[in-house]
Structures are given as C-alpha cells and as structure tokens.
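Several structures are given next for inspection.
Quick note: the coordinates plus some simple rules give every number you see, no bench work behind them. Keep in mind the model is a prediction, meaning the values are calculated, not measured. Cβ atoms are built from the backbone, for glycine too; each structure is taken alone.
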Structure P
Amino acid sequence: MRRKMFGLTMQALADYVGVSQPTVSQWESDLTLPKGQNMRRLEEILRTNSDWLTWGEGDPDARYVLVRPSTDEFKVIDSFSRQLPVITIAQALTWCDLSPDEQNKAASKSNIVSIATSKGGFILIMPNDSMVGPNNPRSLQAGCQLVVEPEFKPNELNEKVVVVAVEDAPVAMVREFIQDGPLVFLRSFNPSYPILNAVNFRVIGVVKQAVVNL
C-alpha cells in the first residue's frame with residue numbers, strides 16, 4: 001500500500017489531506033473515491049497520480065505536476081513527470097551499481113522532472129564550467145541539474161552529452177561524446193579544457209535535460 005510505503009498512518013494521511021480518519025478508511029476499502037482537492041492532495045503526498053489511486057493501473061511513480069494559475073485552479077502541465085534522486089559527480093561513478101534501496105539511502109534529496117526516464121534515471125548537479133562554451137546553445141552552467149538516462153543504445157551516442165567514467169579519474173565527467181571511426185573523443189564545450197582521446201572509459205548515462213535554477 002502506497003500510504004504504508006511512506007510510513008504514514010491513516011490518521012496522519014487524514015491530517016495531511018484535511019479529512020477524517022474514517023474517510024481515509026473508506027477510500028482504502030474502495031467504498032468511496034477521493035475527488036477534487038482531496039485527490040490532488042493525495043497525489044502530492046503519496047507522490048503518485050489519480051489513475052493509479054483510482055484504478056490501480058499504470059505506473060504509480062509517474063507524477064502529475066500541478067501548478068496554480070491566476071484563476072486559482074489546478075491544471076496538469078506534464079503527465080510524464082516523476083521524482084528522481086539528486087546525486088553528485090562523485091556518486092555517479094558507482095551509482096548504477098547500487099540497488100534501488102541503496103540508491104534511496106545514498107541520495108541527499110530528490111526533485112520532480114518533466115521528462116520521462118527509465119526507473120534508473122537520476123539528476124546530476126553540474127560540478128564545474130567544463131561544458132560552458134562561447135555562443136553554444138547547449139552550454140551547461142555549473143550548478144544546473146542534469147537529468148540523466150542510464151539506459152541507451154551505444155550506437156546512438158555520437159554528439160550526445162554524456163556522463164562518463166574515465167580510467168584513473170577520481171570522479172565522473174560530463175562531456176560531449178564524439179566518435180570518429182574507431183576513435184572516441186570526449187569534448188568539453190569550454191575550450192579551456194582539453195579534448196580527451198578516450199580509450200578506457202564507461203558511459204554512465206546520457207543527459208536528456210538541463211534545468212537551471214534562476
């Protein structure tokens with residue numbers, strides 16, 4: 001049960017939503033269904049969506065991101081949004097080797113993103129200015145959040161921005177993947193950083209989206 005997964009009692013959930021404990025009991029017994037504002041609060045508290053709450057169908061981790069416009073009504077802006085763990089560039093080296101439980105414990109926090117990823121997706125904080133290039137529309141500022149997809153096709157990496165582990169490097173790197181025949185180069189957008197001729201390396205994931213905190 002989703003409520004128990006978050007360690008909530010019926011009374012605690014009732015208090016969060018603003019209803020009585022018997023009302024929550026009726027919802028869980030399928031005697032009545034939450035509606036309107038109650039459903040929206042349940043989506044937020046249980047980090048899930050109304051389809052799963054109502055019918056038990058679909059992905060319970062798929063989130064509806066709700067915003068309140070000037071009309072004081074809620075609207076769905078993205079039905080594919082989900083919550084992903086936020087990790088550091090050092091954690092990225094071994095992140096995919098961890099079990100889901102270990103990942104949950106290791107992540108300092110999680111954020112909602114508006115793009116679909118596999119279940120292993122994560123958010124990486126860009127550590128430096130290596131991917132800031134002059135007049136480059138794909139520049140990635142230090143501190144921005146990178147949504148990383150660890151499932152990819154190796155033959156589709158060319159010119160993609162990737163998170164990569166390079167032999168003897170203490171942390172992972174964010175670079176553009178360049179393939180020229182049998183050769184692979186890892187390029188920074190910032191010309192102050194050298195282009196690496198990659199020999200012993202491992203691509204951890206592909207950057208699908210960058211989010212800048214203004």
Structure Q
Amino acid sequence: MAPSRGRRAHREPALRRRAALLRAAIELIGERGVGAVTHRAVAARAGVPASNTTYFFNSIDELIEEALRSWVHNRCTQLEELAARMENEHATPAQIADAFTRLLFSDFDSSAELTQYEAYLQAARNPALREAVAQAQTSFENAATAALRAAGAPDPRRGARAFTALTDGFVLNYLANPRPGTAAAYRQAVRDLFIAYAMPEDERTAWDARLDGRPPRQGGSDLSV
C-alpha cells in the first residue's frame with residue numbers, strides 16, 4: 001500500500017502541473033493566437049520551470065493540440081449542461097433566446113471566444129484536430145436541437161446546424177467589430193429562426209414556392225409541376 005500511495009502522491013502534483021500548462025496555453029491562444037505559444041511563454045504563464053513543457057509534451061505542436069482539445073472538452077461540457085437545462089426546465093422560446101443571448105453576450109469573454117475560432121482555424125490546417133472540433137460543433141448542435149424542440153419545431157435537428165452557424169457568425173462579427181446592439185440583433189435572429197423552423201410544413205412549403213417564384217400549392221399539389 002505504501003508504494004502505491006507514494007506513486008499517487010508523486011503523480012498528483014505532476015497532473016496539476018500538466019493542467020496548469022494546458023490552461024496557460026489556452027490563455028495565450030485566446031489572448032495572442034497560436035503563434036504566441038512557446039515553451040518559455042507557457043511555462044512563465046503557468047509559473048513552472050521551462051523544462052516542464054518538454055517533460056509533458058514532445059513538441060510545441062503537441063502542447064497546442066492538447067490545449068485545444070482540453071478547451072473543446074470544457075466547451076462540450078458547458079453546452080451539454082445548457083441542453084439538459086432547457087430540456088428539464090420547459091423554457092419558452094423567448095426564454096431560450098434570452099438564455100443564449102446572455103450566455104454569449106452578457107459576460108462576453110473575447111479570449112474564450114477567440115480560442116474557439118483559433119481551434120477552427122487549426123483544425124482546417126491540422127486534420128488531427130478535426131475530430132475534437134467536430135465534437136464541439138456536435139455539442140452545440142445538440143443544444144440547438146433542444147432549443148428548437150422547445151420552440152415547437154417538428155424536426156428540430158433540421159435547424160440545428162443553421163442555429164450553430166448563425167451563432168458562430170454573430171460572435172465572429174462581434175469579435176471583429178463590437179458594435180452596440182449586437183446582442184439584441186442576435187436575440188431577434190434566434191427568434192426569427194425559431195419561427196422559420198417551428199412553422200407548419202404547409203407554410204414552409206408555401207414560402208419555398210414563393211422564394212422560388214413558383215405558384216403556391218393548391219389542394220395539396222404544386223401547380224408548377
């Protein structure tokens with residue numbers, strides 16, 4: 001038992017140092033981009049000797065990949081908790097739009113949001129990161145599906161990807177140009193999306209026909225066919 005306790009006592013500080021290095025790398029990525037992540041900078045931010053980075057990670061690229069995976073894992077957990085709350089609390093569509101707006105804009109953390117887009121860019125260049133980024137996108141789509149289901153969408157999964165892309169676009173635009181009124185514009189866009197995906201299928205079909213310049217269906221048939 002004593003050797004086992006000794007190994008555990010040695011391992012726990014090592015795990016804490018590794019976690020501190022990952023947090024430091026995530027902070028640097030959000031603040032200054034992937035190019036700011038060096039062995040020396042990460043160690044200094046984490047408050048550990050520079051040799052710790054090469055002890056835990058074979059290369060700076062491995063450290064960056066692990067840091068982004070760690071960030072993705074945390075974001076997935078946050079989104080899964082949000083989806084569970086929406087399912088359990090039976091929120092109204094307006095309350096859901098407000099909840100997403102508060103999540104994104106009430107305490108806007110530009111560093112955290114920039115880390116997300118850094119992860120996207122790195123995944124575009126590094127296939128090893130694509131699975132982790134895809135997991136984060138799936139988690140957001142699951143939260144979006146729960147939101148659309150609560151809004152009354154007959155096929156909530158159908159609009160989940162649009163919801164995710166809408167949110168990514170608003171946040172990216174706000175990062176580049178933090179204009180006043182963005183939160184209100186996002187809230188309204190979410191409400192508009194709820195309306196589009198919650199409307200009955202015959203209304204959606206009529207709108208499709210109108211946008212295509214076709215006559216609307218009459219008596220259950222499309223006269224343009």
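For structures P, Q, calculate relative contact order in percent (Cα under 8 Å, 6 or more apart) and state which one comes out highest. Present the calculation step by step, with values, prior to reporting the outcome.
On the way: P: 14; Q: 18.
Ranking P, Q on relative contact order in percent (Cα under 8 Å, 6 or more apart), first place is Q.
The value 0.85 for FRET efficiency 1/(1 + (r/R0)^6) of positions 54 and 150 (r between Cβ atoms, R0 = 41 Å, to 0.05) was derived from one model only; which of P, Q is it?
The value was obtained from structure P.
For FRET efficiency 1/(1 + (r/R0)^6) of positions 86 and 182 (r between Cβ atoms, R0 = 30 Å, to 0.05), which structure out of P, Q has the highest calculated value?
Result for FRET efficiency 1/(1 + (r/R0)^6) of positions 86 and 182 (r between Cβ atoms, R0 = 30 Å, to 0.05) over P, Q: largest is Q.
Which structure, out of P, Q, was Cα Rg over 2.2 N^0.38 Å calculated from, if the result is 1.24?
P
Using helix-only ellipticity at 222 nm (-39500 (n - 2.57) for each DSSP H run of 4 or more, over all residues; to 500) as the calculated read-out, with -25500 as its value, let me know the right label among P, Q.
So the calculation was done on Q.
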